[in-house]
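Trainee: These are the structures in question, set out in turn.
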Structure P
Amino acid sequence: MSWNIDKSRSNLEFAVKHMVISTVRGVFSDYDAEILLDDSQLEQASVVARVRTASVSTKDATRDEYLVSPEFFDPQTFPEMLFRSTGVRVRGKRITLIGDLTIRDCTRSITLSGNWNSQGGGMNCRLQFSFSGEIEREAFGLVFNSAVETVSVVVGKKIKLNVEILLVES
């Protein structure tokens, strides 16, 4: 079965340490996905998701300008991040989604873990997934500022990912 994301009830968020003591949070607002799954056989699910890098927002215009500059996400050259699932494991309401994430021109395997729930049936069926995971930004060529990074920890190297998705059967 094919599913659509209810974007009014879904979020793609990230968090990273800043200056060791604070946390900067951000979201991507422009994304879509091709999702094929049967809620009775989630292990067979297939996900291909695209996130437009220019849609990043951290609620700080100066930081957001930097994130969409050629030095970081560079949406002119790399307009999308791509996630392609390679496996799904389910144990009750716990779910693990494994896949390849491409940012810029670097592809790395990542694992997202979380929970899932369902409601309704037939054309009114809804599936909700909450995933979290972590990536190393430098593994994807995401360097904050090469001159600063050699002398100080301004931006953490680990990026925490939080994904809340509500699916509606299409």
Structure Q
Amino acid sequence: MNVLTLFSKVKAFVFDVDGVLSDGSLLILPDIHPEGRLIMARSMSTKDGYAFQFALKSGYPIAIISGGKYSGVEQRLALLGVKHIFMGVEHKIECFQNFIQSQNLKEEEVLYMGDDIPDYDILKIAGVKACPADAVSEIREIADYISPFKGGEGCARDVIEKALKLQGKWHIDTSTRAI
């Protein structure tokens, strides 16, 4: 099947964080947290943020499923309007299935973007199996679509824009901020 046909059926998006929404690197900021804990910062693309807000305003549910648990990431995603944020998840496949059931979706209607082995099981069942350009080889081998963009450099924007354009729902919206 043509990958563009798969994109035209997408009704929801689900993303991993590290290696997809961020480049996967950690910036450790010691002695900044009031309780003396280390703060692990992530760098995320404002282009992805714009696309998230646009897709949400257009009625597409977006979920985040990550094994990591970082309050700064959760705060940014909430600021963008993402309501389905699942952090510190050990069994991603169960979380994915619960999300699609809660949204009355079928697996084939959901695009999942992951980059590493913990994403493998979800990618096997998602309607569109997407990954960033720098995903590990095992993930690239099963992906329907490999973005030309690396994790943290706009790969989420790439898949959201592609799906919405194919569905005739992407347009210029100057009221949506890039954050």
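Since every read-out is calculated from the coordinates, none of them should be taken as a lab result. Just so it is clear, the model here is predicted, and its values are computed rather than measured. Cβ atoms are built from the backbone, for glycine too; each structure is taken alone.
Trainee: Distance in nm of label points 7 Å out along Cα→Cβ at positions 2 and 106 was computed and gave 2.0; which structure, P, Q, did it come from?
Mentor: Q
Trainee: Of structures P, Q, which gives 52, 39, 32 when Cα extents along the principal axes in Å is computed from the coordinates?
Mentor: Q
Trainee: Among P, Q, considering only relative contact order in percent (Cα under 8 Å, 6 or more apart), which has the greatest calculated value?
Mentor: Q
Trainee: With helix-only ellipticity at 222 nm (-39500 (n - 2.57) for each DSSP H run of 4 or more, over all residues; to 500) derived from the coordinates and found to be -1500, which of P, Q does the value describe?
Mentor: The read-out comes from structure P.
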